[in-house]
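The data blocks that follow each hold one structure.
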Structure I
Amino acid sequence: MAQSGKVRGRIQAEGKPVPFASVGVKGTTLGATAMEDGIFILDNLPPGNHRLAISAIGYTATERAVSVTSGQTSNLNVTLQASTGQELGEVVVSGTLHPVSRLESAVPVEVYNPTYFKKNPTPSVFEALQTVNGVRPQLNCNICNTGDIHINGLEGPYTMVLLDGMPIVSGLSTVYGLTGIPNSLVERIEVVKGPASTLYGSEAVGGVINIITRDPEKAPQVSADAFSTGWGEHNVDLALKTRVGKVTSLLGANGFVYDSPRDANGDGFTDIALAKRISVFDKLTLARPENRVASLAARYLYEDRWGGQMQWSPEFRGGDSLYAESIYTSRAEVISAYQLPIRGPQVMLSTSLNTHNQNSVYGTTVYKAQQNIAFGQLTAAHTAGHHHLLLGSALRFTYFDDNTPATATGDTLASKNAPQRIWLPGIFMQDELRFNSRHTLLLGLRYDHNSYHGSIFTPRLNYKFSPNDRQTFRLSMGNGYRVVNVFTEDHAALTGARTVVIRNSLRPERSYNANLNYQRLLPIGQSLLSFDASAFYTYFTNKITPDYTSDPTLLIYDNLRGHAVSRGLTLNADLTFGFPLTAILGVTALDVYQVSADASGQTRKQRQLLTERISGTFALSYRFAAAGLSVDYTGNVYGPMRLPLLGALDPRPASSPAFSIQNIQVTKRLGDKLEVYGGVKNLLNFRPTSAAIARAFDPFDKQVQFDAAGQPAATAENPNALTFDPSYVYASNQGIRGFLGLRYTVFGGQK
């Protein structure tokens, strides 16, 4: 005891004590919590100079220096300043294409950082997004586990996924590329719900997910994160920062292996797809005068994935004796951003180039495809009085070739066997008019010219009203458009025993959207509640929805003769208590349907397949500061979904049950560089019905009899007239499993 000292202090604000404030000694696991009178005591501190980090809900965090002498007590008084909420002050770019605080943005933007996703560690961004309210990673196949990301009930192709603002995750990569983005690459994820085609063009119909990669200047010197699960999944993330002169590099790698086939549901097929994946990336930044931007990033991904009958091995690939879906994916990306060295307007040149090769086999169906996308964008931003002006021009070129009707005559886009070459030049303008601190009006207009579909206009209007610094109303209106490529976006077009039929010439889909958002920061005693609520309505014309029900042997694509609607309510609430407990809760209510007319003019309203009416997410976290422990309890809840049946005789339920996936994690800090974490995923051991794959014992339909019209006939052996089909999927087959991992982080300057 004679070798240590003590710090006693009082924390106050505006002359009053601040109870339950957190006090931590930087670089150590030592800390304390202030009592009700604002007094805190730190015992057993080693002699020397220390920095204390002090934070409390509703106040701006601060740091104080303190000197500790052996056997003595140092006194410290700290005054905190009231805050309107740090989470609302985060800088975002996705809503307006220029940096602005989330509080001041006229477009509602949700921001999620790596700390949030660490509450339930996952090997990829795709799986991590399951904890975001209103965003659902949807599995589309019981065999290869391909998936896409739904926003507010809209299918994956309506969501534009960006990497540093560049539209590189599209087409082929929406099917398998999302699982190849490692969490170690991510600085934060910004989510914009609702059409954003005015800024981002085609595909940004349901919303935008912008994955912002780490700035090498701010990244740790060394970071490593590795974990394994009880199912034999192994994931490793590594990153190293180096500096040579004015250039800073962040080099990273991610590896994932799952190579232990399981068949817990007894259908003869792997419960989840096996995969071996490697991703390598490097991001370079150049220090320039006046902090001008200059960055270059590159990434390479390779994945070998398969799922199918348990006895399958690669020598059976493409044959009809054992069924499997085997996919080899090879992908490379380059992204750059350069701010031109000119006075006046801030002029930014952004470019991206990616190439994606898919070599896959679905049973006996061979699917090979090559996609190359080049994108360039020049923007100029300038502030004049109350106006913040943004002008931009963009050019996107897509080359696509495969061995399906997508590059033949099926969609009438190209001549037989000719690759698609689509040019998409566009210009856009935006005026953000800030009348005063309370009122902001944002007006935007974009013009694109698609080389196949001609001219497309997309306007937008956003209005923000803040009666005070703790509440904000936002009204958003706009429209979006999307050009469809069936075979690159819908895995169901390739798998199973259905024949794809593309009727007529598929025209671009159109959407019209309105969104009303309310955001509030509300102190409650010593706690703080931050919540936002939104009501949204989207109306579609020319919508293209796969028709599973008209004919069980066909998968029919056509523009809808009618309209489709996606509407609903969403609520997010973050509650931080005066003691070290935080709660993040979200709920989304959806009504997604389409109204179609048949040849006789009769209309029919039908609920969208694989879309829940209600869903929720939660994350509860408690921190034991003195022990260096934290506990995270996370999960989600989904209501019933309408499922694709194979006809009137299909005995499987037409709707999924309500279900919940819940997880728990305990994290222990060991010094300032290392932490160990572990827990249990899927605590309730929820798994879908074992009859998810129709006729799993006859995957090539060798024993199915068809009538004269080509329909499956009911026989003694097949009384329900079924064919092999793996599209009846609404949740992962993975049951309960434990996990254990380590994180090691070294920041620059640490000894």
Structure II
Amino acid sequence: MKKLYIFILFLLSASSAFAQTGRITGQILSSDGQPAEQVSVGLKGSSKGAISDAQGKFNIEKVKIGTHSLLVSYVGLATQEKQVEVVAGETTNVLFTLSESANQLEEVIVKSGNLYKSDQVSSSLKLMTPILETPQNIQVVTSQILADQQIISMSDGLIRNVSGATRLEHWGDMYANISMRGSQIQAFRNGFNVVSSYWGPLTEDMSFVDHIEFVKGPAGFMLANGDPSGLYNVVTKKPTGQNKGEASFTTGSFGLYRAALDLDGKLNKTGKLLYRLNLAGQNKGSFRPFEYNNRYSVAPVVSYQLDDKTKLTAEYTMQYAKMSDVGSYYVFSPEGYASLPREFTTLSPGLPPNKMKDQSIYLNLQHQINEDWKLTAQVAYLNYQQKGSSMWPNTVNPNGTLIRAVGIWDAKSEMTLAQAFINGKVTTGNVTHKILGGIDVGTKEYFADWSQSHNLDTLGHEFDPKNPYYSTPVNGYPVFDRTLNLEARAVNGGGTIDQKYTGLYVQDEIGLLDNKIRLTLAGRYTKVSQSAYGGEAQKANHFTPRVGLSVSIDKNTSVYALYDQAFLPQSGRLAGGASAKPITGNNTELGVKRDWADGRWNTTISIYRILKENELTSDPNSPPNAGLSIVLGQKRAQGVEFDLRGTIVNGLNLTANYAYTNSEVTKVTEGVTDVKVGDVIPGYAKHVVNSWLSYKIQNGVLKGTGIYAGFTYLGDRATSNWSNSNSSLNLPNSFKLDGGVFWEKDKMKLTLNVFNILDKYIYSGGYYEWLNAYYWQADPPRNYRLSLTYKF
């Protein structure tokens, strides 16, 4: 009875405390009735505040009773003030209407230049918390950064904007294959994991991409199966409700010609039916002869506001690529790295092209149950088809001559994915709860035919890199047998991967002391069945917990700590015939985040340690097309990361970052002799430094004119594969300098960038023991891009 009495007293005191406060909610609209996003709302003389969401809505909890001055501010606009009365235990609703239209608001942001920093993540990440208060390192590459750096695909210099992100040379512009914190991170699109094999997905064309979110460390509890090193989430463009458009034309070195069109607007007078259409096409050559990568993409999106609380969005994306044989990106020589000219190629121009068609359909339903609870459900279907080949040498002789082989590479990937999750807020006394719960289900199938190969050269008539011959090869071009359908050929050749998974997750972010302290408790249960390369289906169940703590030192500064686990099924065929076990891992992380100059720019510092078990890596004693792997055992990645992004002063935008990564093997699976404890993890740089700045003159006759400048430095680089005799041989450090100029006035912008200004011979690669040869892939020499953009 005594315990019950104390508990009742606690409830009464909590109710009494709640009765002494109230809540302020509201919405902010532009002058033409459109929701105004990213507007700051705060109580005058208090640290309490909020930022409006995509619907223009905001919410401020536990406000003391009485009259308050509510301030609304937006970068580049005068602050508005309104008196509000807060009643104990009740909700006060406020409506703000800005004097600017939606189009004018966008122009204000562009003119202020504050588009290098984002305070919120997309709804596809499922979080309701601003980035500053989230107990995890999240970096957003905004649309303005993509435009300023003239990035046209995921493999096109994007990673310079995120600390510690590096990219292996694998297949050039075909796949992104981004590594971070010692491992290849997972690729997501609109919140779905779109990886069906090691080789995917096809790099996204930037014409239909709004921004990219990099989540460092495990996040699989909310985004399906994920690597403990992190992920990147490509967020596609959606309708904004504004009638506007943008057309651009880009030309550049190596025969680059590209055109893109972005149309955005209303399909009916009420504004309930909206659309977005993005089109792009390009012809793109290479500094190596005979290489090309021609593409076009179509991406229509339609959204319909069913009622005040429910919106349905449907989008279709199609990318078509026609490119030269992907193996030609590589160069092989027994004489060492860069021992052949940068523009050297083994490609024979008569080889048929690789053709790829990547299609996806997304349906997203959002329903605002009430002011505190929101339900989101979405499904996706992705279909990828490829017909082509991959060139790789069968033999590299001591004198450098080689026998080129072309292997068939036809592939097909199908994914059907679905998610449903709910976000909500609950207040119990002085404690707030932000609740997230949901379910993920997915089916992925990958078929590939690697079973046929043809030598272009013969013994006695080898290809000589020092005296190359590019006419019809002595052994002719391959004629592959495609009589059977791809599925049958893949089954016969062992080129199949199949995965089915279901995941349930729940998270509670507990806000204490007026939300100055936020404790996150979460967990995910995953059930998965997976088979690979003709093997039996492997089934596994796993629970992954998550604990995070974020503390606001003041309204601009927070510190955080995180412990998280990951669970990632992997596909692999071991030389001994054993099955690949799922990757398990954990991440321990500490960090400090701070907004500077009234939120114009931000810094993040984090330190972390990741342990991973059972991860596979390519077998160094077999060719890559053999698809064989070895188990490392356990590896550890630890390091320090620093990111800065935003508007330093009016007209000066900057993104800069540094990462120290130390990744090595800590345990070796019994029987594995190719790897030893202390070996460096292949395919990363210990020191990565990046910067990119943009400065636009604000006044005078040169108003609207500006400059770009940036560099990338990679230090203490590791080779990209294992080698018994050359495991200590690292790649040299590299430095790349870029820069440019631009001019903009009214609706027109002219941009010129020059990349690799110093014309350095930059490359990445490794050593293949089975070939007794070094291999590398070179970056382009000095080159330029010139773009003209017109908004209407």
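Each reported figure results from applying straightforward, stated rules to the coordinates on display, with no laboratory input. Since the structure is predicted, the reported quantities are computational estimates derived from the model, not experimental observations. Cβ atoms are built from the backbone, for glycine too; each structure is taken alone.
Determine which structure produced the value 95, 59, 51 for Cα extents along the principal axes in Å, calculated from the coordinates; the candidates are I, II. It was calculated from structure I.
If distance in nm of label points 7 Å out along Cα→Cβ at positions 66 and 514 is computed to be 5.6, which of I, II is the source? Label of the originating structure: I. With FRET efficiency 1/(1 + (r/R0)^6) of positions 402 and 554 (r between Cβ atoms, R0 = 35 Å, to 0.05) derived from the coordinates and found to be 0.95, which of I, II does the value describe? So the calculation was done on I. Which one of I, II has FRET efficiency 1/(1 + (r/R0)^6) of positions 298 and 362 (r between Cβ atoms, R0 = 25 Å, to 0.05), as calculated from the coordinates, equal to 0.20? Computing FRET efficiency 1/(1 + (r/R0)^6) of positions 298 and 362 (r between Cβ atoms, R0 = 25 Å, to 0.05) on every structure in I, II gives 0.20 only for I.
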